[in-house]
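Alright, structures below, take your time with them.
Since every read-out is calculated from the coordinates, none of them should be taken as a lab result. This is a predicted model, so every value here is computed, not measured. Cβ atoms are built from the backbone, for glycine too; each structure is taken alone.
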Structure I
Amino acid sequence: MATFAQWIDGSRPRTLPMAVAPVVIGSAAAYGLGSFQPLNAVLAALVALLLQVGVNYANDYSDGIRGTDDNRVGPFRLTGSGAAAPGEVKRAAFAAFAAAMVFGLILVILSQTWWLLIVGAGCVAAAWGYTGGKNPYGYLGLGDLFVFVFFGLVATLGTTYTQAGTLSAAAWVGAVGTGLIADALLMANNVRDIPTDAVSGKRTLAVRLGDHRARRAYAWMLGIAVLGPLVLAPSNLWMLIVLLLVPACLGPVWIMLGGKKGRDLIPVLQQTGFLNLGFAGLFSLAVVLGALF
């Protein structure tokens, strides 16, 4: 019998990078503003991680009861495989959301950013509404937009603001970059699932674009994300170190543009997840070095 530990292990390549990367970037931007606060950074990381775990459980539950995962070739799913009862998976999702809200409330109290309570509520609603409810936006091709907004802009800029009380150009550029890489990961995932999603009525952006254009969109997302920090190079030459990611992008882009399908695309998910961590590390290092020197 499969376990929740197996599910968590199978989702790790996308869970950790999407949750941690924006917090690392946002904290580095706060450092660049002279306002890095470790406790607030840890709280932001917990909120982001728990929201991502909650999203994964919610997707597992919603896709499973709709039958979308009946012929899935990707990472292990609890509901679709029958390894866990749908109600159990749903409760796990809401438990993760509740824990995220608790840590988020503590962060709001410490930073005195009360208006972020509304943003937090929106994050939870968006997390559930991706594949849950009567009209899930993930089935309408809007999932990529919401991932960019919430796991790119909101997570990164929110992290910076709760530490510094303001934003910087570095925070914005980093937010766009990590958001695009998160979108690239989602695009690769959805390209792999085009055959089953199209049959089940899940009209993701990949399904709407079609296989060929969706693969090219993946390459464009990575390209813009990695080259974007160059706009900051005139004032911070350390940003050039982000270009070290270019060789690491070639492998997954080659696989995507080469037309690989099904399980052959799973390595792309893993590599894109690590690219997000690599981008967060190099971009943040450039911001910190720019502040120090």
Structure II
Amino acid sequence: MELLFLGTGAGIPAKLRNVTSIALKLLEERKAIWLFDCGEATQHQILHTSIKPRRIEKIFITHLHGDHIFGLPGLLGSRSFQSGDTELTVYGPKGIKSFIEVSLQVSETHLQYPLTIVEISPGVIFEDSQFIVEARLLQHALPTFGFRVVEKDKPGTLDAEKLRKDGIPPGPVYSLLKEGKEVQLADGRVVFGKDYVGPDKKGRVVTILGDTRPCENSVLLANEADCLVHEATFSGDSEKMAYDYFHSTTVQAAEIAVRANVKQLCLTHISSRYGKEEWAQLEQEAKNVFLHSMIVHDFIEIPIG
């Protein structure tokens, strides 16, 4: 599991930062990519990576501002030309369905794969045997969601050495014990899976927030997360401006990380008013509050766990 930042800027594209898009790479877990937001030219950014559009399984849209959705129609269309034939699901606030359908209809874009569009409400919006995704509303100028992606715990590993020491030969019995079952051996002994399987491996948690002022739902979504992605549009000394524009500062994002007790904070959605020479200062503002903070940039990849 890795986070690949395709765009880390705020509002408009800049030379060094494209607008928002984040890829959660789940290639080992499910041979898939989950995309969070799809700002203008996201598909151009993808060209500079190893991501294959056909691998994109789900797209989660935080809100309907243009710098988070204007790349979506183009990417959906291009996926048809790049051997994408598997189903894709887009999750987003009310209005995302009409935005996509009108864009595709007016441009006469015909997709060669099934597209499902889900207009979400707060709560669990997706769950299967591997993952659960929860959405909560944040505080922005229009309805904006944050997402908590939880990998479910995995069964512990089978202790093969202990099995050998106890004289239990390899075979189908190992699979049964791995499943935690009670097994009677050929010699009459009864053994129990719980005695040979280690503790469950705790799943990882990634929290990705849309544009927002600091709010309680940010803390709830980020609680004990392995990685929190939080916007930091403004520097720490611009708190009033951040409030007026429904955004957060570097310091405020770090304070959320402290309250939520996360392991790592990635700061994104950086205003183009800050040149490259100022990025280190912005990062230090956050680190003064939460040590494990970093300002991310386009194409940086962060391993999770």
Checklist entry - In terms of percent of Cα pairs over 24 Å apart, which of structures I, II is highest? => result II
Next on the checklist: With distance in nm of label points 7 Å out along Cα→Cβ at positions 194 and 218 as the yardstick, tell me which of I, II scores highest.
Outcome noted: II
Item to check | Per mean count of other Cβ atoms within 10 Å over residues 106-113, the highest-valued of structures I, II | outcome: I
Next on the checklist: On Kirkwood radius over Cα pairs in Å, for residues 58-185 alone, which of the structures labelled I, II is highest?
Outcome noted: II
Item to check | Which of I, II yields -7000 [helix-only ellipticity at 222 nm (-39500 (n - 2.57) for each DSSP H run of 4 or more, over all residues; to 500), calculated] | outcome: II
Checklist entry - Out of I, II, which structure matches 25 when relative contact order in percent (Cα under 8 Å, 6 or more apart) is calculated? => result I
Item to check | Among I, II, which structure scores highest (criterion: mean count of other Cβ atoms within 10 Å over residues 50-57) | outcome: I
Checklist outcome for this item: FRET efficiency 1/(1 + (r/R0)^6) of positions 42 and 266 (r between Cβ atoms, R0 = 25 Å, to 0.05): greatest across I, II for structure II
